[in-house]
Structure I
Amino acid sequence: MTARKLVFYLAPQFSMMSLLSLTESLRKANEVSGRDLYDYSFVSQHNMTEAVNGMAIATSPDLPRESDLAAAVICASYRYEDACSVRLSNWLRWLDRHGVPIGATDTGIFLVIRAGIRWDAPMCTHWLTRPALQELCPDAKVSDRYFEYTPRRFSCAGATAGLDLMQHMIGLHHGPGFAARVGSHLIFGGEAHRSEWNLSPLADYSAAVADHKVRRVLQMMEQAAGRKDSVAQMAEAVGLSQSQLNRRFKQQFQQTPAHVYQVCRLRRAHALLKSSSLSVEVVAYECGFASRSQFTEAFKAEFGATPGATRGGYA
């Protein structure tokens, strides 16, 4: 059996946790099977590439043009824009023309999209940069799952989501039973033992909510954070009056729905400021605020700093 060859492109300041979630799954699959099921290598702009945690990995600056690659996976996290280059874009286009499957983890999807690669599948990124991806690709489906997979395009949210993605792929290649064995060696129970959904701006609110109508309204708030849907509309959608919804939120959170909705919109704004180059005015509008002054006042009250002082840092 010929080993499947994968190449991992490491952008400057990539996430080491994300990379290890992907590659340790492949290494363990080789170990459990007693055969070389997978062969993988690391490429980048230089001979050494430093992760966001300060650790560095030896990488090759030679970007392989091999049509028999099982996949090329773009790994990025902080400062992904530093990795944008004509050379990377040309390589990705070559891979696409020759039918090589392309994957991305964390913010790697931004590099693929900016290379002009058509992505006919839902897209995953870290939840903090999901609003920026929605702005970059307004007509695309930005997924809130841990990973999305098709034979030609796959992506995951980063961090430990690579375990989910790789167990899925290993299961497709070698059967779910073998994938479960690999997962057990990694102390990982697989998709059935994890939440279906990726983290979200209101994860701390929804974590312990038993009331299904309150949970549904929280989901609606997250989905509407870039629009101007009213709390009254959300209450009506779940069969409650606004006063009934107010009472349930007060019982659950000691806060009104309007306050929680504003928190959601402010957290979306915070993520956009950290992970995009949109102006403060555009971010305010995109998050449903009537003016920059109103936005700045609410933002400073929530985060203790102005929107301008918050710019950058994640991306």
Structure II
Amino acid sequence: MKISAFSFLRNGAKLHYPIVESIRSALPLVDEFVIALGDSDPEDDTRARIEAIGSPKIVLFDTVWDLEKYPRGMEHAHQTDLAKERCSGDWLLYLQGDEVLHEDDLETIRASATRWHNDERVEAMLFDYLHFWGDYDHVHDSHTWYKQEVRLIRNRPDIHSFKSAQSFRRIPNFDGVSYREKAGTEKLVAVHSGARIFHYGWVRPPEAMQKKRVYFEVNHQGQRSAAHLESSEPAAFDYGPLSRVPRYDGTHPAVMKDRIASLDWHPHLREHPAPDETRPLHDHEAFRDRAITFLERTLFGGRHLFASRNYKMLPGLSLPRKRNPPTPRP
């Protein structure tokens, strides 16, 4: 049994993605790590950082993004597919540039892949998500944030990235362009891997976080919308009061040690609302989301209510409860 990892990147270093940590976290598990490297800005040194890892398992190839052909975030899915097509493993582990594995979970992933290897009904495996916010001590557990997602799939040609590369679907006779078309797609049959994804996409210096939001606006809504966002919002992202986000008391992946130690934007974070605060609320601060989150935690054992899922569980199996849940503040 062979396991490949795959990902896509563009301006990864410039936008403060933990790309080196993400790749290094998977290398002990996989036989190869395939990366589609997009045409980044001249000042971006993503390639140099990846090459400095020095692993023969890394397969790096260049791509050119076409946001006119693949608008609304679909270029993310297209780039994901380009990397997937070059994988040779039986199982394919998908890690985006801000997603990191914990070393404690590597053998669990391998054991799950071995266990289900000969059961052709199983097309995918789910991972629990830890979505960090602002720093490395706060992690979302609110209704707004998805709690599980597919990150390990069979190497089958009719499985494709879906929408803006959040997940995967089976798409027979795929036209290579319509990544947001639901008609004719099938959800993958999944089991739980028993492992976690540490998602650090919202842990950046405030200025870098806002710059990343502008880049994503270009990819999803176009240059005009991105220009409006850039001109209408402050240059530094406001994470809001961190007291509204549960604390995380568990361990982080060992590969993140240096990056965590280098966090230097604590003066720009705050624990409590400012007396004269007038900014728009983040989704997790809104009354509706807080009410649903309260019900999920207290009455439904953490089950995600009204969740939209890109998978269907293997009959007879149910989703396990998340490990190492965050501790809500009193």
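Every number in this text was worked out from the coordinates using simple rules, so none of it is lab data. All values derive from a computational prediction rather than experimental measurement. Cβ atoms are built from the backbone, for glycine too; each structure is taken alone.
Taking distance in nm of label points 7 Å out along Cα→Cβ at positions 5 and 109 as the criterion, the highest value among I, II goes to I.
For distance in nm of label points 7 Å out along Cα→Cβ at positions 125 and 221, the highest value in the series I, II is held by structure II.
Taking -13500 as the value of helix-only ellipticity at 222 nm (-39500 (n - 2.57) for each DSSP H run of 4 or more, over all residues; to 500) derived from one of the structures shown (I, II), identify that structure.
Among I, II, the structure yielding -13500 for helix-only ellipticity at 222 nm (-39500 (n - 2.57) for each DSSP H run of 4 or more, over all residues; to 500) is I.
When mean count of other Cβ atoms within 10 Å over residues 77-84 is calculated for each of structures I, II, structure II gives the greatest result.
Quick check: 19.4 is what I get for mean count of other Cβ atoms within 10 Å over residues 213-220, calculated from one of I, II. Which structure matches?
Values: I: 19.4; II: 16.9.
Derived from the structure labelled I.
When distance in nm of label points 7 Å out along Cα→Cβ at positions 149 and 205 is calculated for each of structures I, II, structure I gives the greatest result.
Look at FRET efficiency 1/(1 + (r/R0)^6) of positions 29 and 269 (r between Cβ atoms, R0 = 41 Å, to 0.05) for each of I, II: the largest one is in II. Taking percent of Cα pairs over 14 Å apart, for residues 13-100 alone as the criterion, the highest value among I, II goes to I. Given a computed value of 20 for relative contact order in percent (Cα under 8 Å, 6 or more apart), which structure among I, II does it belong to? Structure of origin is II.
Assign the value 4.2, calculated as distance in nm of label points 7 Å out along Cα→Cβ at positions 61 and 293, to the correct structure from I, II. Only one of I, II returns 4.2 for distance in nm of label points 7 Å out along Cα→Cβ at positions 61 and 293, namely II. Taking distance in nm of label points 7 Å out along Cα→Cβ at positions 45 and 229 as the criterion, the highest value among I, II goes to I. Of structures I, II, which gives 59, 50, 41 when Cα extents along the principal axes in Å is computed from the coordinates? Value 59, 50, 41 for Cα extents along the principal axes in Å corresponds to II out of I, II.
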